[in-house]
Structure P
Amino acid sequence: MTSDDLRRQLDAIFNARDRANMAPTIEAFEALLAKHPGDPEVLFKVGGAYDTAGQEQRALEFYERALDAGLSGDSLRAFYLPYGSTLKNVGRVEESLAVFERAREQFPDDAALVVFHALTLHESGQHGAALGEVLTMVADRLDRPEIARYEPAIRGYAAALTEQA
């Protein structure tokens with residue numbers, strides 16, 4: 001099977017999922033994993049299916065195996081958010097922060113990583129830093145006249161909040 005064939009199978013399983021009943025999706029991904037036991041993409045998808053099913057500890061096992069197996073490129077970008085978020089959700093907040101910081105270094109243009117890093121900062125009690133990140137992202141990425149008019153003030157508040165952290 002070529003990597004394109006495997007990708008198509010992964011996409012088909014993912015697109016057919018029912019978030020309210022993840023058992024068939026987990027089963028399908030697990031069957032694919034049996035055929036491709038060390039494939040980082042498959043490991044990532046299995047982890048994601050368990051995560052969606054609310055089995056976060058089980059998901060983390062597969063996420064960590066996917067990372068160890070060499071997940072890279074766009075898949076790595078997509079991986080960081082659910083992995084970091086799941087770490088936060090199970091109380092491993094410091095590890096989550098480290099994951100998001102590494103992710104943001106590698107993928108600085110990913111707005112979703114900024115948002116979920118801010119959520120983890122908030123969870124860790126760094127409320128000012130969390131809001132500062134979101135305000136900076138608003139100033140950086142929201143191209144609206146009403147934002148542009150107040151951009152210096154927004155950036156000033158963001159800097160002050162971040163410094164307080």
Structure Q
Amino acid sequence: MTVTFRLAGTDDAPALSKLGAATFTETFGHLYDPSDLATFLLNHDEANWRQELADPGFAVLLAVDEDGEAVGYAKVGPPHLPFEPRGVAVELRQLYLLEPFQGQGLADQMMQWVIDEAEKRGGNDLYLSVFTENHKARKFYERWGFVAEGRYAFMVGSHADEDIVMRRPL
């Protein structure tokens with residue numbers, strides 16, 4: 001399966017809305033009551049994506065398969081996590097790949113783009129949030145030099161999970 005990368009634009013809002021909901025559900029959907037999951041997935045509606053894609057504070061790298069279908073994405077933007085930045089901070093908001101595309105080195109290519117983008121934005125540190133029980137993701141981020149900074153409650157509908165805030169110096 002050949003995958004290429006490109007920057008997403010506002011015309012990609014429908015595809016990212018679908019992909020954002022699909023990847024979150026694929027990864028975490030089994031953990032939540034359907035009503036909590038449905039409430040959370042409203043964050044991935046097309047209007048929200050279109051607004052972020054039009055905002056220069058955000059950048060989204062889109063992974064596209066040979067049929068032109070979006071199969072993964074990485075989004076960076078201004079910090080919104082509950083932490084005290086040490087300097088200029090950039091946040092990795094999301095990095096997801098559909099399961100059939102995992103294990104091919106694509107996430108590493110996406111993470112390199114994230115780091116390069118954070119450096120272009122003048123960041124001193126790159127932050128992200130990861131579910132405490134997502135050991136695969138935590139191991140991936142640790143391999144890229146991220147360290148735990150703290151924990152907070154991540155809400156999915158009315159359900160609270162514990163997430164870890166991680167930081168990587170740039």
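FYI, it's all coordinate maths here, none of it is from the lab. Keep in mind it's a predicted model, so treat the numbers as computed, not measured. Cβ atoms are built from the backbone, for glycine too; each structure is taken alone.
General observations
- Origin of the derived value 9.3 (mean projected area of the Cα convex hull in nm²; candidates P, Q): Q
- Winner on mean count of other Cβ atoms within 10 Å over residues 48-55 once structures P, Q are ranked, highest first: P
- Parent structure of the calculated result 0.8, given that distance in nm of label points 7 Å out along Cα→Cβ at positions 88 and 120 is the read-out and P, Q the choices: P
- For -10500 (helix-only ellipticity at 222 nm (-39500 (n - 2.57) for each DSSP H run of 4 or more, over all residues; to 500), calculated) the corresponding structure among P, Q: Q
- Structures P, Q were shown, and relative contact order in percent (Cα under 8 Å, 6 or more apart) at 12 was computed from P.
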